[in-house]
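The structures come next, written out as structure tokens.
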Structure P
Amino acid sequence: MRILVLGAGRMGYGAVFDLIHNSPDVELVTVADADDEKLRKLANSIGPSKLLTEHLDVSKYEATVSIMNRHDSAISCVNYWYNLELSKIAVETMTNLCDLGGNNSVVEKQLSLDEKAAFVGINIIPDCGLAPGMVSVLAMHGARRFDSVHEIHIRVGELPQNPKTALNYQLVFSVEGLINQYIEKARVVRNGEIVEIESMTEVEELSFDGFPPLEAFQTSGGTSTLPDSFKGKISELDYKTIRYAGHCEKFKTMIDIGLCSSEPVDVDGHKVSPRRIFGKLLEGYLPADEPDYVLVRLDFEGIAQGLPTRLRYDIVDKQDEKTGLSAMMRTTSFPASIVAQMMARGEVSKRGATPQETVIDPEKFVSELARRDIEINETGPEELISINEQ
């Protein structure tokens, strides 16, 4: 199979690495970016085997059509605002497409292409990174182990191994994406209904063995299509971001005084956007590309074999010292690579523009994660464990 990766940044690099080194069925990988220096560095790091690089500005329609036409699947690792147009091009070129998502309204528009994508026999699957992404499939994987599932609580975070600032955080994706995550509303299921919750609220303590005190709080985007997929089937579903304790209060103070506002303010006769200034300051203040952890926790409650049952999935991933891939790269780009390959092989349960949790085989997906040393640690009552070991 021939796979195209759009974008040669951190996540594009991770996807290319997985396709080259972990995916024996892939015959050719093309990585495309408008930044030739990024392409050069990626090619030097990965090596020439099965890899082509191409200069491409994805905003250029004809050039993007031409390159997508030559591949079985494409992975969008560019900014989310390109994903709708890329989805339309995927329909035109009959190329399977998945992306790393980042915006609920864009995803909704992509899913509106379902009928057209099904007609030409392709898959368009948005939000295939970490969260939303991997955790969406894991939510379905765990839910299927119950006769009926009542609650799913998802907690995810990327943490620096050696925090260096007062925020105890490092940038792992665009600062614009971070601010959006913190100021836009979160979609959750409460008492069986989809509702919106203010981000940076409902702070809770949580712990992982070997880690200092942690907290989790509401943020936008993490549930993506899960509330719709589980509506009418579940009472409670939510997603919170994990950080080192104290992060939420510090960042929320900056939000409250208006530093994340896009509304221009007058400064000595000049109109200035606080958000743009704040974003630039964060880029200078926060470290990036340093050793990290990714923590994932899914808690399920429901009925299994007629008994009230709880199940927990934990993942603790860390930077791979051998390959240099960060935990965030592994847990974000590897799932997208897995989905792209499943689409190319025809292993998705139906064609069209669909949420991944409704069409990706969770058992096969989890097996592929394990093959890449992304392991799930399960804990739960004895009756649930015995059911699944029989």
Structure Q
Amino acid sequence: MEIIKIIFKNDDPETAFIKSEIDQIAHSLSDLNCFPIFLPQYIGSEMTAFNEITVKSTKLIDIFKKQIELIGLEKVVTEISNLGTQEGKIIIFMSKKDNQIDMDKLAMAILTSEVDNFFPKVDDFILLAPNDSKVIKELNLSLDKYNLTAIDNNFELRESGIIYKSKFLLYYHPFLRNFFTSNFGDITRFLMDVSRCKGVKMSISIDPVRVSDLANYFDILEKDFWRGPKFSAEKLNSDRCLGLTVYKRIKNKELLDFSWPIDRTEFLTSNYKDSKKEIQIEEICPAEKIAGSQNFVLQKYAHMIWDEKQGNFEHIDVAVKIYEKPEHIKRLGYEWFPIGQNLEARVYKKIKLFRIDGSIDGELAKDIISSFFRMNELVGEFFSGI
């Protein structure tokens, strides 16, 4: 609460109250699967779920404005600017109206920033032990050895959430989100399609901290769409389709780094058993451009098994490989296989996000994988044989 300290002293009796209210707003937004950056849009929403958030936020904004007036607008802005932090720069940017600092917008920006400080972060999900999951404890959900929950008739998959026992609103693990921080995109629609396939078993990683009431469900519209090119089964059936393939993002595509930075993507195809092949995919990211974690680098990983006789995939699972930053530097230095044993990067943790077993149509499998590796054009190039 660095910003709050500028307008309130630590021994101010209102500080504890403000901290408690901000904490409650953050938890309410989290349970609704809504991000703090959109707090100004949520205030005054017609949805009942946002009533308490609106009341608390409006009260805090009034308190902030009175305190800023007491100290002086110019002095507060100067002290925030002097922090020299990214948080301070964002607050100043959000506070401008017609290129001038606006009191109402400043108070709103401070509240949004402070709520974000209490909101679950990437590192929180990395360090949380599965048995400490609030959702698992409250609903007594079962986990398999991969910490996934089997999807049965108690679960109804929807685009923006999971309905459990027609009563509770759960969510997909946040690492299934685009860039781990935004919306889920179209991956959830493909998982819905899989859940309707006969003879297919699916397990999913449930968001461990968010649970709400079914009445609070609403769909989030994301205004973009991308999918990969057609999948070529003929190429995969070839005996020569083995080994490591590496696709590197070429220089004239570096503008794509603004959406999602990628150094390269590695694809390892190998014989499995009984006329089957497995494909492993790992997205290699440049550490210095990945935001969201202080100590770790997250890289998407997928594993698929292709049945040549059936002409379909029989297994898909996706995960996030998590490297501590010094180990990730090692991983950047080699392509799948390290030059020496001592040079192999140690994976800090691997969090599996879902698993599908059964006969999976090649087109649907391609859609699932392309959606998981959203904004990675290299995956589409691999499956199209480019």
Re distance in nm of label points 7 Å out along Cα→Cβ at positions 100 and 332: value 0.4 computed from one entry in P, Q; matching entry is structure P
Comparing percent of Cα pairs over 20 Å apart, for residues 68-243 alone across structures P, Q, the largest value goes to Q
Ranked by Rg/Rh (Cα atoms, Kirkwood Rh), the structure on top of P, Q with the greatest value is Q
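Which one of P, Q has distance in nm of label points 7 Å out along Cα→Cβ at positions 4 and 212, as calculated from the coordinates, equal to 4.6?
The value was obtained from structure P.
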Ranked by distance in nm of label points 7 Å out along Cα→Cβ at positions 60 and 324, the structure on top of P, Q with the greatest value is Q
When P, Q are compared on distance in nm of label points 7 Å out along Cα→Cβ at positions 124 and 340, the highest value belongs to Q
If relative contact order in percent (Cα under 8 Å, 6 or more apart) is calculated for P, Q, the one returning 20 is structure P
Output 4.8 (distance in nm of label points 7 Å out along Cα→Cβ at positions 52 and 268, calculated) maps, among P, Q, to structure Q
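Only the coordinates and a few stated rules stand behind these numbers; no lab work does. As the structure is a prediction and not an experimental result, all values here were calculated from the model. Cβ atoms are built from the backbone, for glycine too; each structure is taken alone.
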